[in-house]
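The structures come next, written out as structure tokens.
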Structure P
Amino acid sequence: MVLETIREPEDLRKLNTDQLGVLCSEIRRELIHTVARTGGHLASNLGVVELTVALHRVFDFRKDRIIFDVGHQSYVHKMITGRLKQFETLRQYGGISGFPRRDESPYDCFETGHASTSISAALGMARARDFLKEDYATIAFVGDGALTGGMCYEALNDAGNAGTRMIVILNDNEMSIAKNVGALSSSLTNLRVSSEWQNAKLAVRRFRRIPIIGKPVYQVMHAAKTMAKTALVRADSIGFFETLGFEYFGPIDGHNIQGLEKTLRKARSFNGPCVIHVKTRKGYGYDKAEERPEIFHGTPPFYVETGDRTEKPDCPSSGHVMAYTLGEMAEKDPRVVAVTAAMPLGTGLDHFEERFPGRMIDVGIAEEHAATMAAGMAAAGMRPYFAVYATFFQRCYDQMIHDVAMQNLPVVFLLDRSGVGGEDGKTHHGLFDFAECLPVPGVRVLAPADTRELRHMLKWTLTQDHPVVIRYARAGDDVPGRKDEPFVLGKWQMIRGGKDLTLLCVGTMVRQGLACADLLREQGIEAAVCNCSTVKPLDLSALQKIQGKPYYTLEEHMLAGGFGCSVREACAEAGTGGPEICFAVPEKYLQHGSHSLLMKDAGLDAASIAERIRADLERSQL
């Protein structure tokens with residue numbers, strides 16, 4: 001195998017054209033079979049094999065700097081920078097990350113788990129290089145929709161004005177960037193909507209149906225149509241980037257290594273900011289991913305032969321339940337509208353879109369814009385529901401405060417993937433949202449124990465006129481023994497009684513609390529379990545009732561600024577006793593791995609909690 005001979009990027013420069021072709025095929029095979037076992041971001045990495053190889057043949061990233069945006073495009077980079085033998089541990093606990101990690105390799109110069117940051121970071125490195133009078137290239141490798149993020153345009157404007165030497169590579173995979181570049185291209189837009197262009201497209205499609213000659217004629221006509229489209233894209237792209245002060249190269253074939261290397265060498269010698277527009281195909285080399293690139297963007301483990309998941313969930317995810325419930329609400333209330341920031345599949349809103357295509361708004365990777373746009377819609381009489389991963393909610397914090405909360409607008413933020421996120425690692429854990437939202441006046445903060453409670457919460461939101469944050473985990477299974485009853489703001493639900501102590505549990509920790517109570521019972525300790533689904537406002541009457549015996553708070557969140565801290569503050573203000581221990585994630589960034597392993601690592605599994613409580617009770621009796 002050629003791939004096994006690549007111990008460091010320098011070995012790539014020894015390969016001839018035929019060997020490079022074999023290498024790319026072997027890389028794709030390794031990508032497919034590894035991600036099929038571990039899960040991960042497959043389609044985008046299959047599309048950048050030749051581009052990544054060409055970059056490492058032209059540049060020396062022991063001194064040059066490359067920043068991937070989004071970082072999940074870096075799998076090939078990892079394989080050819082000395083991590084091939086570790087690649088089988090991708091996204092596994094203790095293994096290599098699915099994103100660049102500075103502590104993993106000197107070839108990873110910057111960590112990028114969120115989108116639209118690379119141009120800013122590359123410009124910062126280029127400026128540092130110039131200040132320190134050093135000599136290296138800085139490259140922002142931008143793709144997978146990152147250009148929908150406004151931060152990119154702030155950075156492009158600054159970089160063009162600065163005039164410093166740096167390279168921006170636009171990985172145009174015809175799923176995200178083509179659409180965005182088109183939005184900037186008035187000529188292409190006009191062409192697409194013109195009656196002449198639409199008639200031409202229909203004529204091309206009709207030829208495909210003609211027996212025998214149809215397919216060859218269609219291929220020729222389709223190629224001509226594509227050439228015309230490409231010419232317009234190039235003309236408009238040149239104008240856009242040159243206006244900003246960039247030299248423009250492209251568009252070029254992202255699967256032709258020789259052509260890529262030629263253009264990269266030109267860019268390397270250019271003394272100023274430049275853009276290389278590279279056309280790639282997402283999922284290239286694996287037919288299942290080419291046919292369904294959106295499914296294989298981020299995929300769980302799957303069967304290579306069929307592309308089907310190896311394990312299917314036992315019940316619908318929280319996102320699917322949310323979308324179904326939102327659909328029920330939309331049928332009755334024409335004000336209900338759903339908003340997403342490039343995550344319709346991940347949040348489940350694709351199901352809502354099937355029922356109400358005109359009332360699901362995808363703004364692209366632009367969480368800040370989504371929040372303020374939702375505020376505008378609410379101010380004008382609509383009821384917007386913005387579904388966003390908890391980790392990406394961090395990006396619209398200012399908008400949540402300034403544009404939504406200060407105006408007391410009825411925007412509902414639906415924070416999916418809250419808590420410990422799993423295999424995507426530290427950039428994707430949703431562990432800061434309580435700390436973000438609890439100090440903000442007027443915001444109601446909720447955390448359902450299961451999807452049944454989530455449904456009740458969603459329906460409740462239409463009965464009030466204030467900002468609401470609902471955070472929930474991906475898993476959608478129900479908590480056994482919990483009564484299914486309508487949601488009441490500020491009222492906690494006692495699920496199990498116990499004479500010795502009380503566990504105040506939030507969200508996913510209700511299930512852990514019940515398991516912990518079972519373990520304590522085996523040791524003769526009776527623990528009550530309370531579902532504290534309203535995190536703000538707290539149920540002060542419930543807190544008053546449990547005084548006089550030990551109680552503990554359990555949350556899948558950082559300790560600082562979380563539910564436990566809020567309870568302690570409330571008790572201190574009331575002059576009553578606070579919790580003995582607040583169980584939460586300690587002050588550290590959790591790595592990647594399975595949810596169960598990471599919970600144990602954080603001391604939030606039932607066994608660890610039960611052991612600490614038992615030890616605490618023993619100390620108090622001394």
Structure Q
Amino acid sequence: MELPSRRPGDRLLAPGEHLDVRRRLRLLAARHDLLTVVVNAFDHRTRILPFANSSVRIAPAGPRAIGSALADSGFTRTRIVLQQWNPRFDPTRMNLDGQMPDLLLVSSMRIHAAAFTKLLRDACRIEPSRRPLIVTGGPLLIYEPWMAFGDGSPDAGQADLAVTGEDYVLLSLLEVLLSERGENESLRSAFLRARDRGLLDAVPGLVYPRTDRDGTIQELVDTGVQRLLGDLDELPSPLLGYRLLERPSRKATLSGQAMDPRGVRRSTPASSVLFTLGCKFSCPYCPIPAYNQRTFRAKSGQRIAEELTGLAREYRFPFYFGTDDNFFNEPERALDIVEELAGATIDGELLRKRVRWGTEATVHDTLRMKDHLQLVRKAGVRAIWLGVEDVTATLVRKGQGGDKSLEAMRLLNQEGIMPIPMLMHHEGQPLLTRGSDYGLLNQLHILRKAGAVDAQVLVITPATGSRGYESVYESGQAIAAAGGKTVEPHMQDGNYVVALRAQRPWQMQVNLILAMLFFSNPLRLLIALARPKSARYLVDAGLQFLTMVGMLRTLPRLMAWALRLAWQDIRRHRRAPGSSYPLRQATPPDSTGEPAAGRRGILRELQGAESGLPL
């Protein structure tokens with residue numbers, strides 16, 4: 001189900017609080033020389049289109065943000081390990097400056113849950129006297145925090161704690177633990193004492209286990225919904241996180257030092273950068289608005305210009321990607337950013353000559369910015385991933401119906417910005433139609449004619465945290481297994497058909513395969529070389545080539561799944577996955593003196609007050 005929101009007026013941190021907690025931690029850091037390893041879990045089976053190449057060529061922003069926050073708080077002895085670069089990393093063999101770390105942070109998305117659980121199992125094999133405090137976070141734990149504590153089986157790995165919020169929650173936790181920690185005491189020992197004394201209950205955004213004497217988990221305690229950082233300018237510089245990256249290796253151990261700028265640039269030719277967070281739309285399959293508690297947050301144009309200037313000087317990345325949910329969501333804020341970037345300079349030349357970037361936006365909001373797209377281009381924007389979803393607006397209405405999607409693409413192409421439409425192949429949509437644009441191939445054809453040099457086509461899968469998540473399982477749409485093959489988390493990435501009412505799901509899977517082949521194939525590569533859609537010659541052909549390389553990984557897996565759906569027995573779920581343990585809400589006083597809003601305990605009228613949505 002959707003995450004609940006805090007009460008209006010209590011959703012955001014007080015201005016300056018993120019800066020203040022880092023200042024306070026710097027004072028504590030002088031007495032607590034923490035060694036920290038941050039690990040980003042990664043399942044290499046997710047390396048299929050449309051992210052077959054980018055998933056291992058971009059250092060994800062989340063783990064880097066955690067590393068930046070720790071470094072800016074005085075904990076500079078931190079290393080960030082990305083499993084996409086270090087697939088054999090073993091927590092039992094990690095040493096930082098010759099010592100076992102005090103703190104192990106494991107971050108994961110849901111599609112990487114298998115790698116996440118293996119990391120926890122391995123970490124729990126560390127001798128208890130040397131074991132670091134294990135804290136988990138990331139999108140997986142935000143929505144399913146019980147995944148951090150196993151299923152109760154003897155060999156299941158168990159973390160000590162799950163963070164269900166952003167980096168401020170982790171920093172607040174560390175402030176509590178380090179204030180409690182004694183001289184020469186392990187951080188995990190301080191955590192256990194703080195937990196038992198109820199000190200963690202005052203930190204919203206945590207889930208921790210209550211155990212009996214032999215360590216068996218009796219229940220999980222949820223401290224409530226996090227408060228969000230309202231002013232993103234308070235975040236630390238992303239440069240700090242890049243300086244902590246572990247170099248790519250096939251070894252199980254850590255290297256003596258982090259990567260230098262040349263190694264970073266060689267390993268990740270593009271950089272993801274946080275500009276804005278949030279989206280005004282409330283699609284039933286999307287958890288983003290609820291996660292942001294119906295708020296929209298952004299950095300200032302000046303701050304973004306400073307970050308891009310610093311990254312360009314130190315790392316000289318050729319391309320940057322804004323991790324926005326909808327960059328044009330608020331035109332005034334978007335204009336503040338692009339106006340600043342259009343006039344910014346670096347070493348005597350315009351910043352846009354050194355910094356080229358792309359981002360995501362909806363058709364509706366792109367059209368609202370139509371009078372400013374020339375300025376957007378001058379700010380360095382070269383590509384926009386456009387949330388078309390469905391050209392005919394049959395699946396969802398986001399202001400993209402009629403000819404609006406084509407108009408948005410025409411305007412972007414006119415200014416030299418590559419539009420990359422993102423489509424969702426949905427149940428009931430045929431592969432091809434006559435006399436209408438409803439068919440999947442019909443839509444790809446008109447988008448290609450409108451100037452799309454690339455496109456993403458995915459299917460809807462049950463997204464944790466979305467409004468319709470539980471109903472998909474309870475109605476029997478979610479597929480549990482086909483032909484004896486269980487639907488694993490890595491298959492819930494939008495490429496595999498894993499939820500459908502119809503009795504012939506293989507048809508939808510075949511449609512997706514044909515759509516990929518229709519848009520990218522050797523014939524289109526030759527056409528792109530002769531008549532490129534992009535104003536920049538060879539960009540069209542280059543994207544065609546990269547997509548076809550990605551198909552070498554993608555098509556065999558999807559075709560094998562389609563055959564299972566067609567010829568084997570299909571077993572379906574009857575209820576959504578849930579916790580193996582009872583979940584209890586902590587009730588510490590919040591800033592209003594009232595009990596904190598819990599993941600399950602918030603009142604209906606408070607959750608729906610601004611959104612008008614049902615629970």
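When distance in nm of label points 7 Å out along Cα→Cβ at positions 21 and 101 is calculated for each of structures P, Q, structure P comes out greatest. Tell me which of P, Q gives 5.0 when you compute distance in nm of label points 7 Å out along Cα→Cβ at positions 61 and 573. Answer by label: P.
A value of -9500 was computed for helix-only ellipticity at 222 nm (-39500 (n - 2.57) for each DSSP H run of 4 or more, over all residues; to 500); which of P, Q is the source structure?
Source structure for this number: Q.
If you rank structures P, Q by relative contact order in percent (Cα under 8 Å, 6 or more apart), which sits at the top with the largest value?
Going through P, Q one by one, relative contact order in percent (Cα under 8 Å, 6 or more apart) is largest in Q.
So Kirkwood radius over Cα pairs in Å, computed for just one structure, reads 26.5; which one of P, Q is that?
Numbers: P: 26.5; Q: 25.4.
Only structure P yields this read-out.
For the structures shown (P, Q), mean count of other Cβ atoms within 10 Å over residues 461-468 is largest in Q.
Any read-out appearing in this document is the output of simple, stated calculations on the displayed coordinates, not a laboratory observation. For clarity, every value in this text was computed on a predicted model and none was experimentally measured. Cβ atoms are built from the backbone, for glycine too; each structure is taken alone.
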